[in-house]
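Take a look at the structures below.
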Structure 1
Amino acid sequence: MKSMKLLAVLPGNCIQSLSKNFSTGPASLQRNFKVLVVGAGAGGCSVANKFAHHVGGEKVGIIEPNDEHYYQPMWTLVGGGVKKLQDSVQKMSKLLPEKGTWMKTKAVAFDPEKCTVTTAEGEEVKYEYLIVATGLQLNYNKIKGLPEAFDTDPTVCSNYNYNYVQKTWPAIQNFKGGNAIFTFPNTPIKCAGAPQKIMYLAEDWWRKNGMRDNANIIFNSSLGVIFGVKKYANSLNKVIESRGMKVNYKRNLIEVRPETREAIFQNLDSPTGETETFKYEFLHVTPPMSTPDVVRDSPLVDANGYVDVDKNTLQHKKYSNIFGIGDCTNAPTSKTAAAAAAQCGILETNLRAVMADKPMTAQYDGYTSCPLITARGKCILAEFDFDGNPLETFPINQGKERMTMYHMKKDVMPHIYWHMMLNGHWNGPGVYRKLMHFGMDGPEKQAASA
């Protein structure tokens, strides 16, 4: 029997079926989705559930190889001995839309001209609209001596990986003195506050357990500032100074020598590529990161390898039936789960407008958040926009260390993540912020806009 289709030319320059394919022949074996989501992290899970509600779960496909979903923002607390690792994990099957099609495989190629994504098994999955939500990949191998040092040296750890975060708390507990080094790489990373948060938690524990006097705590960062927003940087610099921690800027970790416990850093200010060698007794590594190879090698990215979207609408700049969300895009904001949550609502509104052939109206302002834990019971809740203007939810000065903000991070945010964001019911705190500020975005945002 011949296939009966309604065809239309989509903005992505491909011909696509807009109704069911009634063929029972071989052509009907190719899967075809109204909405295809690649990646089921924070943003991917959320938008998959949103569009399963809007277009029907049977019209939504998800390509995601992992059986388990990790709440990675909790790993700072796991590494700091505050939370258990099992609290950060849930089965992927419980989080994805019930009637959606989950393809438990990897994407290996994108062809936006044909509107297809090729899987590891060679299947070309067709889509009418594509949402790229692949997140970032961790490139430990870009540092000489890693990841091998994680297997041979118990003093080397990292909160960014499920296996390596399990080393952090024992390494903190077993530290007896010497150099404790925390690193920040020379690439964009997810949760840019995390490399220093674990430093504060470790210092706090060592201080309370009588080991602080023997510890030389060093933060070696590729950046030139402690934090990109001046208000919060000022607060963090006061914390660092008051607690006797050392910060070296423009230092990029390029090699770990576990046999001699030496870490080699490139001086990024040196025109000749000068390096410095630090002995360590504790080393927390934040790895270089990038988009996954399949994304970086695709036609979807800019010159830096990130999905090339309009920063306000999240629509791809070339292919109008493609949207991006979260860490994999080039939206110039800090890569956090909070940013992905805010982007979810923007993407939802704008993609639905495109589907209805209407103008896009939602505008992403760059909202992101970083709960900067500075000790057990203390947290600076940084919230800001594209321009680095504070965009604070609560009608108090969030640049101060507060116990309330610590419990927001430790107890409230995980609940919001698991029970609201992933099922598509949380688009960030924008509505609550306006309620608390009587319809405004907060005094600092208003002052910046004046």
Structure 2
Amino acid sequence: MTSSLEMQAGPGSVAAARGSARLVHRWLVGFAVVLLAPLAIRVVAGGPAPLWAMLTDLTGLVALSAMVCTFVLVCRLRELSRAAGITALLSAHRSMGVLAAGSVVLHVAVVIAADPDNLTLLTWVYAPPRARAATVATVALGGVIALGVLRKRVRQDYELWRWAHLVLSVAAVALSALHVQLVGEFVAHPVMRWVLVALAVVLAAGLAHRVLAARRSSEHVVREVRLDSDSVCTLVLDPRGTPLRFAPGQFAWLRLARAGGEEHPFTIASSAAGGGCAFTVRSTGDFGTVLRNLPPGTPVWVDGPYGSCSLDLIPQPASGVAMIAAGVGITPMLSMVRTLADRHDPRPLLLVRAAGTPRELLFRHEIGHLARRLDLTVVEVVRKPPPGWTGAAGDIGTPLLRSVLPHAGGRSALDYFVCGPPGFVTTVTHSLRELGVPEHRIHIEQF
């Protein structure tokens, strides 16, 4: 996203749709080139080789290229995250990581199949340095995959997970490069050495972009910290310079140091029509607890905005909006509702929100007030209803959504925003598809 939303084609314009599609297409072509060009160059210009030697080279190149793409995908590509969505980028990041790991395993299998005596390369005592570097790189890459699988189980230790993921990823890439250097075949080849240089340049460009993204962060100061519940607070910030321009529903990274240090992503909860910004934070982890106790005047650096889950960023919006949220997933919906109220938006709106108990339904009073300013219908669902509860109870699934959404013919007239834990998002998305909602009308964000 650029510094001014007004500089882009307006929401709902055909130009915006085409611009986003062109941007995504260019990036897809770029990633395809990074993945496939080294293979084509090896086959065409790398010289003849026996079948097993050729397969060894090709699987190694795929692994290297996939590692580079995996890294670039998480280098804070603001424009791409706006065009494709952060969920799509993270999915592509995970897919590339799996491709890299699979290619490494296949590479090892091919090396051993070409000559069973190569099994000795896996023994640390007898292995040469090139094989030791490859072994440690493979173990590091396996650690990265394991951390990805365990991510949902370490929500309270995000920073530890993040640093472990980063260190293992860097080790996997660095040791893979060392392996290639020690093998020497590609480095000595007059053509393939330039392929390696090109991959290194792409990797360095991604790193430079990531560093510059941190330097682009805008400085804010804490105006106040509002305690919304025992475990949730809202951090209200004022800009030191130009106010942050964002679309309702987008997120940003927060940190307490100008450069480096711990940082976490949070959805912007405030209205996009205001001058400052606010972040509603679950203050159960270490970083969230620190934010909860920040005194007024404390500097905070904001890197953003990112993401595409916003009603302002839909190329061709529908005539109404349905928002479905669980827990702190209400945050992007709150930003959208606040923004629409400030704009006096006349569209019909539906907010379906879930929580464990009525006490966990955050911002009930404010949402009730906003509903009177808008054509907004609010449906509250609790899993553990107390005596006397007159609202809906249970989980948000197909039966409940069928009862609150328009009839089958009118469901395609709404854009659907779904936000919450991964399991909740998956269930609701499946239910919407089951009810005939078109795929392009469903916009998701996972917490």
Structure 3
Amino acid sequence: MCGIVGVFGNPEAASLAALGMFAEQHRGQESCGMAVCDGKVIRLHKSMGLVKEVFTPEVLESLPGSIAIGHVRYPTKGSATAFNTQPHLVETLFGPSYALASNGDVVNYASVRAKLEAENVYFKSDNDGELLVKFIAWRIDQGDEPADAIRALMREIKGAYSCVFTTRRELYLFRDPLSMRPMVWGKTSNGTVVVASESCALDILQVNGRQEVPPAGINRVNKDGISLLENDPNLYRSRRHNSYCVFEHIYFSRPDSYHFGENVFAVREKIGELLAKDDEGLQADCVVPVPDSSNLMAVGYSAASGVPLSLGLIRNHYIGRTFIKPQQTIRDEGVYQKFNPLPNFYKGKKVVLVDDSIVRGTTIRQIVRMIKEAGAEEIHLRIGSPQVKFSCYFGIDTPHPEELAANRHSLEELRTWTGVDSLKHLSLTSLAQCLTKPEEYCYACFDGNYPLEME
């Protein structure tokens, strides 16, 4: 999962983009980058590390221009190297001409890359963001206008992609025909156009009049204003409805974001409420969330059940998200650095422990061990999503089914392995009840019903 930001029409575009990227830091902590254009030159700065580390005041001063696109990354397609850091830049005989940042994953990467390489298109990385920008540049070189090049991309490239693409004078916002990843834009009071993966990034920049880029939509922004080049998404997809990623609401997005027509916090509270309804009669002393994505689920559980909410696990916010760390050994080590139980709190208590999901299972197993060692008498684990049984190929790091806990253990085996007294997941039916338009979502990680064929 990654985060993107775009800014048009402000001489402080780099600084504004950095603020937006910082608000989306939860979407990726491995690397970040920014491309900024002053109308003549596109300057690129990217590096491994966090936004505040990479984009110091000195760096931002070296990036003049009124157009900026930014990216925060955690690796799904492509290894964790500087070459795969976004944005990706294309140089022509006239200098740096195009740059692109994307959120999502392409599922027919290999065949499209082979086609472009047969046309003598050169690749520096194995990242799908580079594939997207090289495809557009190749089509422009064939005579297409940028918008027509993007339409051709939508016909040939399959997967999830919410993208910002800049030339030296224009900014383009476009989104895959299934709208798998969020993408929201609007204007500030002085007319600056801002786009981001999540609305929380627009909040920090005081953006008004927000709306989502539509499925297969192309927004062109230039000195003449905004042109909404909306396509019919059904020209580019076989399904007649969107396939929003439901995991955005469960885990990835910040609770203060609004997208897919939903308040993220409200979905999570409803999840907690339905978990509690399935637990009528359970005797417990406290409800404890695994922070932070489960906090509002626990709020909903507590409100519905009457069991007091307790913030019994303290999270160190200066470490990244353990689920999206690329290697298992780093994830294991990160759990102990990230969480600590309250001292003298758990002794003799019956605890309802709420977490958003079980993917590999190692994180929750270690958390349970911590709470047991702190003196809990019983631990009842409640998971705010169905069992994750299938790989995601659209931007979530679950590439191998054999790594998933649900495929390695039965539910009873998983309860024993994690060390809890009882274990329940939210059902798929209940999850659908938490959403305004449940038919518009992708649940492939739970039911294996993929919206696109894999290559």
Entry that produces 80, 54, 44 once Cα extents along the principal axes in Å is calculated, selected from 1, 2, 3: 1
Of the structures 1, 2, 3, the one that 2.1 was derived from, the read-out being distance in nm of label points 7 Å out along Cα→Cβ at positions 36 and 364: 1
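Bear in mind that the values in this text are calculations on the coordinates, not laboratory data. If you're wondering where the values come from, they're calculated on a predicted model, not measured in any experiment. Cβ atoms are built from the backbone, for glycine too; each structure is taken alone.
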